[in-house]
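Below you'll find a set of structures to go through.
Only the coordinates and a few stated rules stand behind these numbers; no lab work does. Quantities reported herein were computed from a predicted structural model and do not represent experimental measurements. Cβ atoms are built from the backbone, for glycine too; each structure is taken alone.
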Structure I
Amino acid sequence: MTTPAPTTPASTTAPPFDFIDRRVLVVGGTSGINLGIAEAFAAAGARLAVISRSPAKVTAAVERLSAHGRAATGAAADVRDAEAIARAIDNCAAALGEGIDVLVSGAAGNFPAPLLGMSSRGFGAVVGIDLIGSFNVLGAAHPHLAKPGGVVLHISAPQALHAMVLQGHVCAAKAGVDMLTRVAALEWGCDGIRVNSVVPGPIAETEGMARLAPTPEMERAVAATVPLGRLGTKTDVADLCLFLASPWASFVTGAVIPVDGGIAAGGGGALASGMGQLRAVQKAAAADAAAG
């Protein structure tokens, strides 16, 4: 039986998704997958606000999002600083029209490191951004979320589902984020707020992919083990977010949903293999340096 060549579908971020006048806040929404999500909502007519640590990135993202036809807004804050992120969310909610219909929480940090080669400070930095930051964002956003009808989308990662070498900090942090998703879905369901996690697999042209598969050979090796035969795109992730934020998903909450071309169905072996290769490369480089 001949396997068909992998194809990348055209974007579906046009209709049927209509978010005209919906108020959308994307935390971490100034680069990569999260900016792609913000752009998809902007293209669907939403009013957008973004938050990230870098004022320069916020300015650039607001300009880019405003090009879709509606003026966007933004604020700079570190999600690890509970008071600062609360102020930023308050300001963005006011600018959007005194509330938030859709919150996308995607702030993240990562660097490859073995457990025995990682400091407590380094481990804590990733847990602080990914897990504690997500907790801070949830608490600060809740007063502003539409009740009923509010939607929260956490942008998680495969490390939440599959153990990977060099990723102990991210595995711990993102697993915690997915449990926050489930607990918030239980506790906030009475307010009519839905909370879900989106778990992107290997996504092309992202900083995360560049770090975890830093050579073309490693990237091709990962793509070859994806059941659908290709790397994902930012549009693939954005389309799932649009669906989950739409009325079509009105009975979906507490779910952790991979958008990964089938990797999760096979136990995450492709990404784990890629991280194993990276570890081998690092060890070889260290041995060469010691010998030299």
Structure II
Amino acid sequence: MLWRLFHWSKIQRYNHPGQRGVEPWALVTGASDGIGKGVALELLSQGFNVIIHGRNLTKLQRVREQLNEQHPTRSVEIFVWDATQPISRGGKNLSEAVLASVGSKHLTVLVNNVGFTSTYHTFASQDPEEIDAVVTLQISFVTHITRALLPELAKNEPGLIINVGGLTGLFPSPFLAVHSGGKAYLAGFSRALSIELELVREPPTDIECLHVDIHNVATNSNGSDAGFLTPTPETMGRAIIGVVGCGRRSVTAYWRAEATELILKLLPRSMMDGIMAKEMMKMRDRELQRAAAKRDD
């Protein structure tokens, strides 16, 4: 954690104009709410124009209005795509759609943030269609959108890829078996891509690929309240952008979460498994109580 005392964000390295002074753009997936919206807000404050992605056009339009109100001198555009829906062979339909959305923009930053709010079911009782949705979103979507935009980032180098992971990638969780596997895939994919870009260099290019772990955040999707260990989406957005250029391939964004993580890693794995099981069962009970209260209303 001491490295944070000597680090400041290098995000401005990627805030450079293109030919004829074209302004830089960033694309943030899953930006219609929560962490993605927080990241988009921070990028706007850092001088980027932003493409926000989500699956609900009406919601994205509302978010764009809010962001434009806060940053009237910046531009915000929308990319609509349901990341849970099947992708065609080779990712062709997604690639064509995202490249059409980017167009001739000077894209220098990609933030893969989109996530899936899984239901509290064991793997044996999870809906098979939900399993497909989680796999598509957490593996196929992030892989193919990165592959499609990599040439754009290389053309506009230096470029940046941020892959937003989660605690379940480190500590697999009951009721989130497929989700945990997806987060582990993202960590491995991100590290391998970072090594290719930095050390293999075929072809040589200047792109930073950073895997960023997050823990619990106070978002509408999980119903958590903000607290000492649970930041707001805006705080997490600043934390994610704040670790850019830290010289690591993977890092925990929020310093309090990193401190917690260091302690958890000291525990025997069997003890950690027991803690995760108890906490997830408590969370499931709370979710069931909320659902029952809504039905009664």
Structure III
Amino acid sequence: MTDFHVHLAVLVCLNVVIVSGLALISRTGQLSLGHGAFVGIAAYAAVLAHMKAGWPFWLSALGGIAAAALVALVLGWVILRLRGVYFVLVTFAFAELVRLALLDWSALTGGANGIAGIPPATLFGVAFDTKARFLVLALGVAAASAFFLKRLATTPTGHAYDAVSENPALAEASGLNVHRLQLQAFVIGCAIAGLGGVLLAHYVGFVSPESFNTTLSINVIVMLVIGGRQSVWGPLIGAAILTPLPELLRGAVQTQHIFYGAALILILHFMPGGLASLPGRFAKGR
């Protein structure tokens, strides 16, 4: 594999982690358009703790993840009683608020110039300072996130999430605390996204507010929908297919957006379960 292919593989793994967080939120019937904001909150918190406070990588990473989870807890407690388009609009507004705050708080965040020179991740004395080394770390974290989703789907909590997604009113009537379950999924999902953001910051070595704008949130949603919202393999399939596209279509940015839109419309119309539902559809066809 060339350095370019290793780089793409790392980005696929990091996107798997980020999309896995959104998949967990989606499992309770909500879809956030502010997912990129939590990626950014964790990335900035971890980078600042590491570079300005001198925390070791593992501690600053935990701090960044905790920051994303805490913000998600406060925000989710307020907005998770909203449904459908109202929830989507509020999360979109929150993402824009975070981006503007990162731009305006230039004394701490570097403003539009961002923060450069972020050192590579280091764990147990091993510096992940090359693409090949970082790929090992990214693969491990992506596999762990996929395993977590798969295990969760078979637990009573996972079944409760599915019940809330199918019919919140009926789930509430049957004794489930819908708000608590959705808040739990929202906090954990944003924490997982935060983990992806921390790793992304230390891999790229640079963060700026525009790294975590609405485009990131939209791309994550597209990956999830095309991969399959209700499948544990959806994040992996969506990230594996859509992450390389910007590189393949680098010379035609508008074509890239047209492809995303067309693919999303076709998937929603013909395969609401995403590409992950294809094996099941073929099995039924036989």
Next item on the list: Consider the structures I, II, III: one of them gives 1.6 for distance in nm of label points 7 Å out along Cα→Cβ at positions 212 and 244 as calculated from the coordinates. Say which.
Entry: I
Checklist line | Winner on Cα Rg over 2.2 N^0.38 Å, for residues 188-235 alone once structures I, II, III are ranked, highest first | finding: II
